[in-house]
Structure 1
Amino acid sequence: MPDAGSPGVALVTGGASGIGRGAALELARHFRSVVVADLAIAAAEGVAEEIRSAGGTALAVAVDVGDESEVTAMVDRAVAAFGQIDVLVHSAGVLGRRRPILEMTDQEWRSLLDVNLSGTFYVSRAVGRHMAGRGSGTVILLASDRGVYGAREKAHYAASKGAVIAYMKSFALELGQYGVTCNAINPGTTQTPGLEADTSPEHREARAASDPLGRISTPDDIAKVVLFLAAGGGSFITGQLFSTRMRVA
């Protein structure tokens, strides 16, 4: 359980599962309070209860990050509950259906970018306004190596994450004057429910075999990188992309 001198309040979107859940649980061991935000509110409440059962303080909030009004309500609830937001970890996102570019529909393209790119904008803008007003804050965005190297049959996903990387750098340039930093993490292939739904066991085994460390990442691995940025590293580093793995062919 964090002591009275622990850092303040962390808000984690996509906190109900996968990397977001790992980040929320890790931050709860070091931060005074954690807001677990997710579209799946029952699962988010489950994570919040895990934190409370371990002696921490947590609030679960339902949010569709692609809906600007819900994002505003999320930030308002977090500030009303805890008075401030010191760290934002924006992990919410979708993988989208595999589809060749020539067969991809307008709706498939737009719906994914609404969540992954517009959602990043809505969430970071709302939290950024709060942080700028306070004169400090750390923003951590989850990107993807697909945003650097591209992805077959996932052009919408790759494009959204490539845009998140560029957006992160722009955000860092603009909000640095207010004492707000912004960085992004490329977690590489990570064992999450989304990965299991999107790939076959054989594909995951092949990725692990070709990885320099001989395995794919876990949410706990990525949570350690999040903690580094959230609990100090992010106060003097900004506009940077942290990739946890070399490129896997």
Structure 2
Amino acid sequence: MRKKIVAGNWKMNTTLQEGVALAKEVNEALKGAEPKCDVVIAVPFTHLASINAVIDQNKLGLGAENCADHKSGAYTGEVSAPMVASTGATYVILGHSERRQYYGETSEILKEKVALALENKLTPIFCIGEVLEERENGTYNDVVKKQIEEALFNLSAEDFGKIILAYEPVWAIGTGKTATDDQAEDMHAFIRGVIADRYGKEVAENTSILYGGSCKPSNAPQLFAKPDVDGGLIGGASLDAESFMGIVNAF
């Protein structure tokens, strides 16, 4: 039975003090609650150790928003997977469209990041998705398939089974536009088919595929009702504890 997951991606938001306060608020909201999904927050590197100290990771998982494609060395300003793991974090977002777009992350780089994350017992939340032009010209399935094949299909079935996928139509991130629940379901079902072709039906059925892209409390119930949508990777709405919990409670 694959996991249902709601993961917040704070991006480059909140000071350390604001982040600790927000994490405490989410942690408090989960006390005594019985959410029907796993709940995760992915926060800036500077916040990880401090937030780990104030949350109950049995209720609220903690992740980083990225990690380096090297284990250690002369890479000024980079943060490695072992460093992330040493803070107590257990998840890491990889391949987000903003990393691909602004920082030139390629499938080859991401392949290294995924390997290092798994080596350090971090669960990758691996992002895939098309831009508006690719949606409009009809190449979106090919684009997403290629992103998965090039960065992940070198993995064994066992290691692939440790990955969480997040489909994010780039044209819907922070724009207020959302893929319709049918568009999201069609893509998620397509992705599951791509996985099944490579690793077999059992691995495909056990892979959690999250939807990201202007997901909020108002549209989460319809999205999460779809059979192949296993939760959400939440941007802006994760910066407000009440909104975030509204999405968690959509299951």
Structure 3
Amino acid sequence: MLDRQTRDQLDRLHQFMADAPFAVLTGAGISTPSGIPESRRRYWARAMLGWPRVRLAQPNVAHDTLARLQGTRQISGLITQNVDTLHDQAGSRDVIELHGSLHRVLCLDCGQRSERDSIQYLMETQNPYLAGVDAMQAPDGDTLLDPAFEERFKVPRCPHCAGERMKPDVVFFGENVAQATAAKAMAAVEQAAGLLVIGSSLMAYSAFRLCRAVVDQGKPLIAINLGKTRADEMLDLKIEESCERLLPVLAKLLGN
């Protein structure tokens, strides 16, 4: 049950979104209930043991609700900072992945991409000594592995060119979002009636710049987030409530 203040804030959000569809920008907060704290720093030896948790994660009610709202055209587009593909698994279409996806691997030698599961198979085949190793799951979704195990680890080679310089197909901190992806996200924001931020502190500039663009265009900027965001002073409305609880209620108010 939502308290009175949250209910009043939700009514305001409904009024903002009732006339024309907003674009939606999601961050780590929407995936946390699915068991995926977001992280980009992954080393192959530890990632091999941490991958099953990522692969087995399922969309939660927040992902499902956004997919339903997109299906009825009550949101105009979906941009995510997350790298877990849970929006796609929930049925959302044309998701703009600002920071890429852990479900793909990029070869820096030939530029080809591979499915993460196929690389996982290579690593498990080439490093059977890690089978059954009890590695502690770290808070960031990685694993804490004894350095002695890492020293023996055989790094997988690219299935396309046999190169060794492969990385998760994600944007690491300090790297830039691909120009085409950034342009697509900006276009989605420009075409929307406003922007609804869900579960993001907006500390990454790639997301914050979209918020600033919305404000510069004179359109509403709203956030559903537990805790401070980089755009707090720019927000027209902020609701500090779990998106998993709030989004289904919003969907009902929108007649979905």
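Some observations on this one:
- When FRET efficiency 1/(1 + (r/R0)^6) of positions 132 and 220 (r between Cβ atoms, R0 = 35 Å, to 0.05) is computed across structures 1, 2, 3, the figure 0.95 traces back to 2.
- Among 1, 2, 3, which structure scores highest (criterion: percent of Cα pairs over 27 Å apart, for residues 108-235 alone): 3
- Origin of the value 1.3, where distance in nm of label points 7 Å out along Cα→Cβ at positions 124 and 212 was derived from one of 1, 2, 3: 2
Only the coordinates and a few stated rules stand behind these numbers; no lab work does. Just so you know, these numbers come straight off a predicted model, no measurement behind them. Cβ atoms are built from the backbone, for glycine too; each structure is taken alone.
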